[in-house]
Structure formats: structure tokens, C-alpha cells
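Take a look at the structures listed below.
Every number in this text was worked out from the coordinates using simple rules, so none of it is lab data. All figures in this text were calculated on a predicted structure; none of them were measured in a lab. Cβ atoms are built from the backbone, for glycine too; each structure is taken alone.
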Structure P
């Protein structure tokens, strides 16, 4: 893994945190007025975030983590490929936060940190062509707190396409919600460990299509699982 120095400028601030599980987190600031306060807020949530990821994924994920706070939107775009509606991105080398993340509430920042930390933890087990709707839905399962199902929610029981998930604005948010609700349904109806197994089967290197992964993991064909999901959503 690339060390934090590979992403810093000579004036960039960098600190190191050792988590309760022994992992080392390098917090790198690339300048800007909000970088240090954002990193301090992230540092305060790191132990809980790591525990949430391990509770779902297990302890076998990188022991060395790099978190970078970009100093400007332009820097975030050039180094992380993130647009104006993206708070953070993750690669196998690091998690990078946009300057706009500094304006998030603690609750929202908690979700983003856990979501991105799961992506970081699962990166080695995730194929480049993995279905994005499932990678994002499971990351949201790890990141988001439980919430009551909305009223008349059966209509939300539709698997989004990867294109839907990549759409900006309300349509993209709805796609993320659908992916999250599917992940919550699988965890509730089949068990959290089964959701993890579905992720590994559907998203790992050499994975089959999603329908085959669902059948292999959940023991039912996709139409049957979707019917169960609709019933669960309306319950």
C-alpha cells in the first residue's frame, strides 16, 4: 500500500492514529481551512467505524489505512475523480474526502466514513466489474443506521441498474435507497452472514451474474427473492 507521503505536499498535515483493534490510520490533510477540523472529526469516529466494518466483514482487511482530506474541489477532482455531489471516494490505496464533507453533520459524516471504510476493507475481494448497485447497497448497509420502512414501500422493491446508481440528483439517491433496502431485506430475511456471502459471490473476481449469485446464495431464483422482498417492504 502506498504510504501517506505519496499523497502529500511539503506543507500537508499528517497524523497517525492507532485504533483499538491495532490498525494504523494515517490522516493526511492537503491544505485548506477546513482540512484539520474535518480530519479531527473523522478521527473521533474511526474506532466505531472500524468496529462496524469488522462486525460485518470480519477482521481480515488491511491493517494500514490512509485517509486524505483534499484542500480544494479541484484537488479532489484531479486526485480522486470526484464530482461536486460526491463526499468521498475510495481506492485500494486510500479514502479521500472532499472539502464539502466538512459541512456535513456528525451523523451524515458517520455514514460516509463507514460506507467508504467498507469499500476500502472489501476492495481486494471486489472485482472491477462487480455490480455497483450491490457494492453500494451493502456499503450503505454497513454505513447507515436502521430506519423504519416507508409506508407503501413495496414499489421500492426494484433492483436498480448500475446506471441508476451512477445518476446524480434525486434519481441516484432513490437508486441508492433501493439497493440499501435490498441489502437490509437479505440481512433480515436470510441473515447478515448470508448478505456477506452474497456480496462475495456476486461481486468477487470471476463472479456470475446477479441472478445466478442470488440463486446460489439464497437458494431461490431471482423472481422468487424479489417477490419476498416486495412482501417484506410492505410488512
Structure Q
């Protein structure tokens, strides 16, 4: 199981939000490239980057910073936030991004997701949920789609990997929703990357025991020091 340190970019800086709220922002580094190098030097095998401005506006805003990150590190970079067109996907893959996360498009433009999966091998479904219902538009808009209903449709679109985020737990360091991941693993054909709530090494151990969970995204816990990246990688078992 892989550990993916998170770099969330807002207005060009590395931040973390609580429960996706833009009025609950903590600044951790003014330079995303510097942060990416720090994670790479600390042993990260892959980095998860989110363009928060892009997620809110629907168009990538910090794409130049993402390109600089990819150029600065020798490990794969997974990117999400505001990716809703093939033109954006082309730019990111041309820059050397290894994986791209499509979220809102899963609901609003499944045809785009299918075309993207047929063209690029690194497409990841970003399933974000609040109270079991899918949220889109940078978590600002709720839907009546249940997570399980959406997940069962992903295989038909060609999706092989998904990131699942429990919005209520994101940035809260209260522990992941293990029960939800177990249910998701039973429903999904795709491999799962867990996101939201990870706080301590026991959370990594709990997620590593769930069949189908291939990775964990960790953010605030790493920045605050309640989780050590090297220990988390060792517990996770290294590369998938």
C-alpha cells in the first residue's frame, strides 16, 4: 500500500482545509515545489497534488506550479482539481503527470471520463462524499447520487482506480471511516486510495488490512507531525 503525501495548492501556496471549507485554511509552505522536494527527499514514492482554486472554478489555476513540481521531482505525481476537459488532460500528461483525478466529470460528463480512460492509463476517479452522497464542484455542491451507485458504474467507464474522500473527516485528524472503505471495497472493481481523517500510524494499519485499498493520501497529519512518512511507508508495505 502506497502513502501519498498531499500538496493542496491555493493561491500558489501549500495549504490544508478542514472539511473542504475555504474559510478554514492552514498555510504550510509558500512554495509548492519546495514542499514536493521535501516529500521526495523524505522517501515519498508518489505525491498527490490538488489545485484547490481549480476545483472551485472548474478550470486549473495553478497548472504552472504543477508543471514545476513534475519537473523538480523524480517520482510520480498524481493531480486533481478542476480537470474537466481533454485539453487540460493533454497539458498535464504532456507535462509528465503520472495520474489525473477526475471528480465532477464523473457526474456531469461521464462520456469524457470514458474517452479519457481509453486514451490515458492514469485516469483516477475522485469520489467525494458527504453523508454517503456524492459532492462535486470542489465539494461545494451536493448531489443525490449515492457513493455506492456511482462506484458501481465506474467499471463501465473504464476506471481502474479511485480516490474516495469522506469530506466530513478531511483535515480533521479524527481517523478514517474504515467501515465506509470496507463497504466500498466490496462494491468497487477499481483499486481504492483512501483520503480523509488519517491522523496516526494505527490509521494506516487499519486501512492496510482492507482488501482493495492500495493507497492512502495523508495531509495534515504529516504536516503537523502526528504521522511520520517513513513509518507510514514501512507499515503500508511500500510500492503497490
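Here are a few things to note about the model shown:
- For 16 (relative contact order in percent (Cα under 8 Å, 6 or more apart), calculated) the corresponding structure among P, Q: P
- Among P, Q, structure where mean count of other Cβ atoms within 10 Å over residues 102-109 as derived comes to 20.1: Q
- Computed -16000 for helix-only ellipticity at 222 nm (-39500 (n - 2.57) for each DSSP H run of 4 or more, over all residues; to 500) - originating structure among P, Q: P
- At a computed 0.25 (FRET efficiency 1/(1 + (r/R0)^6) of positions 22 and 134 (r between Cβ atoms, R0 = 25 Å, to 0.05)), which of P, Q: P
- Among P, Q, structure where log10 I(q)/I(0) by the Debye sum over Cα atoms at q = 0.14, 0.20, 0.21 Å⁻¹, for residues 70-189 alone as derived comes to -0.62, -1.25, -1.36: P
- Identity of the structure behind 1.00 (criterion: FRET efficiency 1/(1 + (r/R0)^6) of positions 158 and 182 (r between Cβ atoms, R0 = 30 Å, to 0.05), calculated), options P, Q: P
- Among P, Q, structure where Cα extents along the principal axes in Å as derived comes to 39, 37, 35: Q
- Answer label among P, Q for the case where FRET efficiency 1/(1 + (r/R0)^6) of positions 46 and 150 (r between Cβ atoms, R0 = 25 Å, to 0.05), calculated from the coordinates, equals 0.20: P
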